[in-house]
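Novice: Next up: the structures, one after another.
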Structure P
Amino acid sequence: MKAFVNILLALLLVMAMVQSVTGASAPIKGHLVIIGGGDRTDDIMKRFIDLAGGPDKARIIVIPMASSTPDTTGMEQTAELKDRGVKNVEWILFNREEAATEKLVERFNGATGIFFSGGDQARLTAIIVGTRIQRKLHDLYRNGAVIGGTSAGAAIMSKVMITGDELINKDTTNIFSSIMKGNVQTIEGIGFLDNVIIDQHFVVRKRLNRLISVVLEHPELPGIGIDESTAIVVNPSGGFEVIGAGTVVVLDARNAKNIHLDSYGHLAGQNVKMDILSAGEKFDPKTRPPMLLEAAP
């Protein structure tokens, strides 16, 4: 009996070791190109295409369901990539039922790049989160594919995802005018990043208040606000480089003190760190405090 128990324990140990190698803990080999919306500059799109294998070797799939006109958006985004020399690019529309099928999963085999369009991020996550396609996308990323997205396609990158809706303030003429607990709606994103929160159109649409609110409610997660025509390129180790025409704002409350509410429901706290990064600068949000790796020339 003792020998049988020892054999069983040994088998369980081997299975655990295999799972640790092949499961979610396996090292990530892919990159993320997260664009804050607006016009996509040449250097942003060139970096995405190059990371996918270059115009001749890349196999890119566009996922346009965040858009209210996904057919038009899919055609336009595919045409843009073809105009930039990509020979093998297509767009795929699917619903949640199809996202659970092996037939659809197989269509993504061999993809070296995935690009998510803009639109409504909640529309996209309602189709993908919790399905086989979500797992397939994570497998592609883990095994070396580049995942790109703009606007809504940027918001879905983080596990804690800002939807853009307010739960307390209903005045649409004066949006995100305060820093309040429970006002900024967040739901689960597709979650290629689980250690930060992504916001987009950041500077041009004055979204500082909403990201401060979310960061103070999730102080363990730095917030990254990416402006239009700007992207962060996240490398396999989790650090990122800023490229494009604008800036990126990083808010970090991991070392904040005395995060609290006042009698009106406003969030407050001290020692919240903010960094403003421009093109060419590299940053590692994993370190505490985060480390600026390289200054722009």
Structure Q
Amino acid sequence: MNSSEGSSPRGRQWSADALLLLVTLIWGSTFVLIKRSVAQFPVYAFLSLRFSLAVLVLALLFRRRLRNLNRSTAGAGLLIGLFLFSGYAFQTVGLRYTSASKAGFITGLSVVMVPILSAMLLRRRPEPLAILGVILATAGLALLTLGRDLTPARGDLIVFGCAVSFALHITAVSKYAPHTDALALTILQVGAVAILSTVASLLTERWPQPIPVSIYLAAAFTGVLATALAFAIQNSVQRFSTPTHTALIFAAEPVFAAVFGYLLADERLTRSGVVGCVLILLGMVVAELRPDFKTAKGKGESE
């Protein structure tokens, strides 16, 4: 990231947003693979394999970053990891009692919560165009993921806890990443999820024996790309963006999931789904068209 330090604030922010969009694309591309994997293998066990492999890769590549680990960085990494694991846990349990489409929309509501949490916890005021982008993206999420059945389900409130957890995760990364070693922070948070997933699996699930080769391959792909690489990028570049921008970019995940679902699983989008994708992308573009960008140390959405 040293090359971006000498560029303009707006240039750094655009570069950061582009890399965060790449992370979102990676997450969206794994949706079909993960869905197929957890259909034949326990959820927490799969998460345990995925995050354990990810932390192993990160530790082997960047173990020197842990030498100067201090109590502040350790605490931040464990807290961020707890938020991340909570998001996966709430989502997994909630899906037992509500539909996948409603769970997808409720999870996507984190895009609304991030500006609120940022204002409350970080004292960062979202800019007007960012708020407009949030409104457009939320409407798009509704069209993309919600079906005709809008009646409350038992798991809706549980999945709402997932949205809160992911919003807290984004907000916490914005708070701590600029003041810590980003890669050490990544190792700690991924390690925390690996440990918590393993404990949850041992307490609630039975691991099939032998473990299918396809599960190992899926865990390797998602562990290296969608976990180790993705969270390393997020922790490294989110300091150059804002919490609200990050949430808006992550709102594109169901768009990429829909595209890869069409390409890999022949899943079709409805007309409202297509309109929803357009609104999400429009919300991201609107948020980028700010006349005068302020960095995290300036006015607007800043500390």
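Novice: If you rank structures P, Q by relative contact order in percent (Cα under 8 Å, 6 or more apart), which sits at the top with the largest value? Write down the numbers at each step before the final one.
Specialist: On the way: P: 18; Q: 39.
Result for relative contact order in percent (Cα under 8 Å, 6 or more apart) over P, Q: largest is Q.
Novice: Now for a different question. One of P, Q was used to compute helix-only ellipticity at 222 nm (-39500 (n - 2.57) for each DSSP H run of 4 or more, over all residues; to 500), and the result was -23000. Which label is that? Walk me through the intermediate numbers first.
Specialist: Values: P: -8500; Q: -23000.
Computed on structure Q.
Novice: Then there's this: Identify the structure, out of P, Q, from whose coordinates distance in nm of label points 7 Å out along Cα→Cβ at positions 69 and 285 was calculated to give 4.5. Don't jump to the answer; show the numbers that get you there.
Specialist: Working: P: 3.3; Q: 4.5.
Attributed to the structure labelled Q.
Novice: In terms of mean count of other Cβ atoms within 10 Å over residues 237-244, which of structures P, Q is highest? Write out the running numbers ahead of the final one.
Specialist: On the way: P: 19.8; Q: 25.6.
The maximum falls on structure Q.
Novice: Further question on the same structure: State the single structure among P, Q that was used to calculate mean count of other Cβ atoms within 10 Å over residues 77-84, giving 21.9. Walk me through the numbers on the way to the answer.
Specialist: Numbers: P: 16.5; Q: 21.9.
Computed on structure Q.
Novice: With mean count of other Cβ atoms within 10 Å over residues 205-212 derived from the coordinates and found to be 11.0, which of P, Q does the value describe?
Specialist: Working: P: 19.5; Q: 11.0.
Here the read-out was taken from Q.
Novice: Given a value of 0.95 for Rg/Rh (Cα atoms, Kirkwood Rh), point me to the structure among P, Q it was derived from. Could the numbers behind the result be given before it?
Specialist: Working: P: 1.01; Q: 0.95.
Computing Rg/Rh (Cα atoms, Kirkwood Rh) on every structure in P, Q gives 0.95 only for Q.
Where a number appears in this text, it was derived from the coordinates with a stated rule and is not lab data. Source: prediction; values computed, not measured. Cβ atoms are built from the backbone, for glycine too; each structure is taken alone.
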